[in-house]
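FYI, it's all coordinate maths here, none of it is from the lab. Here the structure is a predicted model, which means the values were calculated and not measured. Cβ atoms are built from the backbone, for glycine too; each structure is taken alone.
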Structure P
Amino acid sequence: MNDARTVPAGLEKRITQLRDLHRAYRRVFMRRGAAKEVLRDLERRTYLNGTRFHPDMVNPAENAIFQEGRRSVGLHIRFMLDPENFTDEALLNRARQLEKLERGEEI
């Protein structure tokens, strides 16, 4: 962080962990060749560009829940690859949210 005085005590370690995880995702998925191919395949398989809900399906609600669960994985990968989600301000906000979740508070 640029200004350590603005980071509440105890969050610096969490921010470092988030930043390191972001870098790890980028190392895995942003390489050329096979990594890019795997990322494209995951995007297709997790329905990243739309939903799979269709009212004519057998058990459409159950199917939609399952497919949206798949989609959430793809969305998480996309989130982890976006540098805008890992600015100093975004990291501080995310670290605060994680602290609240661990205490059982709503975010």
Structure Q
Amino acid sequence: MKSERQMFVVHSKMAPVITVDSEVDAVYVYFKRCKVAKTVEIPSKTMILNVDLDARGEVVGIEAIGGRQLEVRKLLETAHVSAPGIDWSHARFRSAPADPVAK
């Protein structure tokens, strides 16, 4: 029997901020700024994939580790996330801050 996958919907209209850490091949897509109450691991054969939720169960962001090259559309699809109200033309990209402990 095939298990039904959980679908997550982004309710925020905020332009996402996408943080890229090329040293560890990690990406985090922020849909809103708030405290993460729960992290849901999404099975993937190609990367570590997590969806962070707030206390109301709304999507805060998506974390992907190990994907050397990612398409946002494919990342959303793999994470079972729908973002119908997001205008991706206003998405901002930034580098992850350096970890001072690692140096």
Computing mean count of other Cβ atoms within 10 Å over residues 8-15 for each of P, Q, the value 16.0 comes from structure Q
Which structure, out of P, Q, was P(r) over Cα pairs in 5 Å bins from 0, in percent calculated from, if the result is 2, 12, 23, 25, 20, 11, 4, 2, 0, 0?
-> Q
From P, Q, which structure was helix-only ellipticity at 222 nm (-39500 (n - 2.57) for each DSSP H run of 4 or more, over all residues; to 500) = -1500 calculated on?
-> Q
Here relative contact order in percent (Cα under 8 Å, 6 or more apart) was calculated and came to 35; which of the structures P, Q was it taken from?
-> Q
